Structure P
Amino acid sequence: MTDSTANFQTFASLYDALFDGDLYLDWLDYVQANSQPGPVLDLGGGAGRLAVLLAKAGYQVDLLDQAPAMLALAATHASAAGVDVSLLEGDIRDFSDWTARYPLIVSFADTFNYLPNQDDVLAGFRQVYDHLSPNGTFLFDVITPEQVNVGYDNFCYNNDDDPEKIFMWTSFPAAEENAVDHDLKFFLYDEQIDAFHLVREVHHEQTYALATYRALLAEAGFTDIRVSADFGRKEADDQDNRWFFQAQRG
């Protein structure tokens, strides 16, 4: 895959179309169960699927993401839904030039798992803390060591429902502890040349023990840290594939 804007835009569109839309409804339910409609910042909000649902539910949504291709999709989805979503391009580890404060900040779909190391996660947590109003709430999720080491062990998924748009996803253990690399490939048929061309990205995800996340949140200043699983429906344990965190600005 060449490093062209067109290819990144193509991959973003393909990836967005493939994502399970029902998960966004679960994330919406989780947010609504733990907050009231009002201003909210969606960190790493990508193509804006959750942001649009939140806006339709009465929240005033700002979405921050560092990928212009995803922000372009978010603008398209918001326009199609007839809602207003403010779009910000930036890195969740440092968006200090954005001075707004929010009663609620959310971040889902593995956003913090894409950060390379604990220092980056802590930097992101500190940015969230600094951008929360007094007593503001931070809601986010991460995949767990169980998901990385068991769920993604020799993982392979193929989708060829559309014979002209074939998707292949394979996962491999990464060099770091509790880390995984996802090799994502789309094979797209080009009628003009009667052949397929490849659009590919490799995504690296890193996670940590539950105690580590608690310690990093506390170091950033958060209090009343609560952890659950299954979108808040059960208590968290080491066998979960995803943890959900609720933390307050102290």
Structure Q
Amino acid sequence: MRPELPPIHDIWVYLSGSPLFALVLTLGAYALGLAIYERTHKHPLANPVLIALVLVASVLSWADMPYATYFEGAQFVHFLLGTATVSLAIPIYKGWASLKGRLGILFMAMLAGGLTSIGVAVGVLKLMGGDQALMRGMVAKSVTAPIAMGIAERIHASPTLTAVFAVTTGVLGAMLGRFVFNALGVTAWWQRGFALGVASHGIGTSRAFSVHPVAGTYASLGMGLHGVVSAVVLPIAMNALG
């Protein structure tokens, strides 16, 4: 006599509570987003990270899965964020010869871009009556997520909220950057790439690599330089201001 199978609801409860489910969901959502991105000939509006975010959020909402349970399984991907950021030193090393004559102007552009990013975000929040916690999160979100979360802890902001702001900034920049550059008449790949790296962090850098290797190299430099300087300066500045 064949054993009776458990109800489908019990199977789903078991699967949704397993850490493996969160990992498979994360990787599967991104794989689907990447397939759509490739099918649309890498159109910026079909950003694979945005597609994956929508899919994961929809499944978590439908399954009523707590974020803590999801993160327990997806934390391996979170761990890889730091290693992926460090690995961007490789294209910088390979393109170092073309970077040496431009470091001064690139550093000034990074400072201007970083200050503008913080100033606009915090200024808009002040006009809208935002609280101090949101403003501190906006200050830290200006760099790539792994570094932003570390900065957030040192300036007493929410690392989770800061990560959300940083990822949102990256997705929007990767989606809209091409249209902004075209409207401004910016055509040089090194200029487009560096601006995208400073403004849109890892997601923007990934977008830059997908369209041109020179853009990717300069985006890596912009993201890395911005992250290092911000990690040192922002905590000191914010703690001094109180």
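A few points about this structure:
- Structure (P, Q) behind the derived value 2.8 of distance in nm of label points 7 Å out along Cα→Cβ at positions 89 and 193: P
- Test item: helix-only ellipticity at 222 nm (-39500 (n - 2.57) for each DSSP H run of 4 or more, over all residues; to 500) calculated as -27500, pick one of P, Q: Q
- Ranking P, Q by mean count of other Cβ atoms within 10 Å over residues 73-80, the structure that comes out highest: P
- Among P, Q, which structure scores highest (criterion: volume of the Cα convex hull per residue in Å³): Q
- P(r) over Cα pairs in 10 Å bins from 0, in percent, for residues 49-152 alone from the coordinates reads 14, 42, 34, 10, 0; which among P, Q: P
Taken together, the values in this text are just the output of simple stated rules run on the coordinates, not laboratory data. All values derive from a computational prediction rather than experimental measurement. Cβ atoms are built from the backbone, for glycine too; each structure is taken alone.
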